[in-house]
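Next come the structures, one after another.
Any read-out appearing in this document is the output of simple, stated calculations on the displayed coordinates, not a laboratory observation. Everything numeric here is computed off the predicted structure, so don't read it as measured data. Cβ atoms are built from the backbone, for glycine too; each structure is taken alone.
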Structure I
Amino acid sequence: MHGHIDHLVLAVADLEEAIETMDTLLGVRPAMGGRHPGWGTWNALVSLGGSTYLELIAPDPENRESSVSTPEIFSTPSAARMIGWFAKCRDLDAVRETLVAQGACPGPVKDGSRALPDGRLLQWQLTDPETMVMDGIFPMLIDWQDSPHPSASAPTGCRLVEFGLVHPNASKVQDLMHSIGIDQVVQSGPSPAISATFETPSGRFEWPL
């Protein structure tokens, strides 16, 4: 149903506290993912069924690099917030060119990585998360290349059953997505919004709360 959705991103102030909160709300405990070198963040994951997952991301308290290295989008001062979503794509440079030709620049393609618990390095490419296209309703794009997909090892038990996008210029957002092969309905509304509904061991969970 949501095959193009790679993952949803929930920015939190304190990752360990958020893990405890989501464990209670979902009935599934998010598993620590790892630290992101050069970004100053760390994350935890929960599978949402298939090759889709929910990512909790927060500033890494053990980060020794300048706080300038941490993208502002991944920092939140208080309440958790759904900052956006990632769509699966291959050949990000070519996809970026398609978008730029339509006047929608997603910023430069960047490299990301984090160490897995078994010592292997997970590597990927993504469009710049600090460059929001259509107020973040258009997805950030990610290519896992030859790395194992994180959903395969994330705790299971939850399933994404509904995913909603709203934007004042819904047709533009939808046209941009269609141009790169993403089939996702966008509803027209007064302000940008993302909503999601999960089936969980604790019952139906809806975001925003």
Structure II
Amino acid sequence: MITIVDYDAGNLTSVKRALDFLGVPSVITADSDTVCDAERVIFPGVGHARTSIEILKKRGLDAALKDAFGKGTPILGICLGCQIVLSHSDEGNTDLLGFIQGNCPRFALSDPSLKVPHMGWNAITVTKKHFILKNVQPGDEFYFVHSYYPRPSREENVFATCEYDMTFPAAIGYRNLFATQFHPEKSGQLGLTMLKNFCEWDGAPC
């Protein structure tokens, strides 16, 4: 059973539908005990970092996620869930969960033809092997929608990058945590394959 964290950040049903398609049992919950005791956790989200971290704390989900991370539970962060696992965001100038040291700045683009938010399909480049990325080939595209991006302090936490006027981290990870700035649940067969890989991942560092 996969536990999908509900903190009013949107996109939860899309993740559940993708898991249903794969035949993987899942539950959407805001209950901190359920998250803490989960076999696997997906931490998705679309929204505002400061508001979201406040809701996580109000529901005790910040502590539950920290407990799950500390116990070695496999965790997959998606979009906002990829940013909130870092230590700070410029969006609302707010401190985050701090599983991975780093910041989330807003895009500052030099190309006037490009817009913020970064929205649509874009190719990623795998820079470091990971079980969840094992089927991704050069040029494979995934769906993005975001104005801020993850910037870990340590290069070793970056597993894939993307180009959008600049090179930014598209997938990050540490220990039993892996997170994507893009949306695998909205990225067709490639995204479904990545979700399937997560369901088979034992949480071991790569």
Mean count of other Cβ atoms within 10 Å over residues 94-101 - structure with the largest value, from I, II: II
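Comparing distance in nm of label points 7 Å out along Cα→Cβ at positions 102 and 190 across I, II, which structure shows the greatest value? Please report the intermediate quantities before stating the final value.
Numbers: I: 2.8; II: 1.9.
Across I, II, distance in nm of label points 7 Å out along Cα→Cβ at positions 102 and 190 peaks for I.
Match the computed value 41, 38, 32 of Cα extents along the principal axes in Å to one of the structures I, II, and report its label. Intermediate results must be reported in sequence, preceding the final value.
Working: I: 41, 38, 32; II: 47, 36, 29.
It traces back to I.
Compute Kirkwood radius over Cα pairs in Å, for residues 30-109 alone for each of I, II and report the one that scores greatest. Working shown, then result.
Details: I: 14.8; II: 12.7.
Max of Kirkwood radius over Cα pairs in Å, for residues 30-109 alone: I.
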Ranking I, II by distance in nm of label points 7 Å out along Cα→Cβ at positions 22 and 46, the structure that comes out highest: II
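Ranked by relative contact order in percent (Cα under 8 Å, 6 or more apart), which of I, II sits at the highest value?
On the way: I: 23; II: 19.
Of structures I, II, the maximum of relative contact order in percent (Cα under 8 Å, 6 or more apart) occurs in I.
Which one of I, II has helix-only ellipticity at 222 nm (-39500 (n - 2.57) for each DSSP H run of 4 or more, over all residues; to 500), as calculated from the coordinates, equal to -7500? Don't skip to the end; give the middle numbers.
Numbers: I: -4500; II: -7500.
This value belongs to structure II.
If FRET efficiency 1/(1 + (r/R0)^6) of positions 14 and 158 (r between Cβ atoms, R0 = 25 Å, to 0.05) is computed to be 0.50, which of I, II is the source? The partial results should precede the final answer.
Details: I: 0.70; II: 0.50.
Structure II accounts for this read-out.
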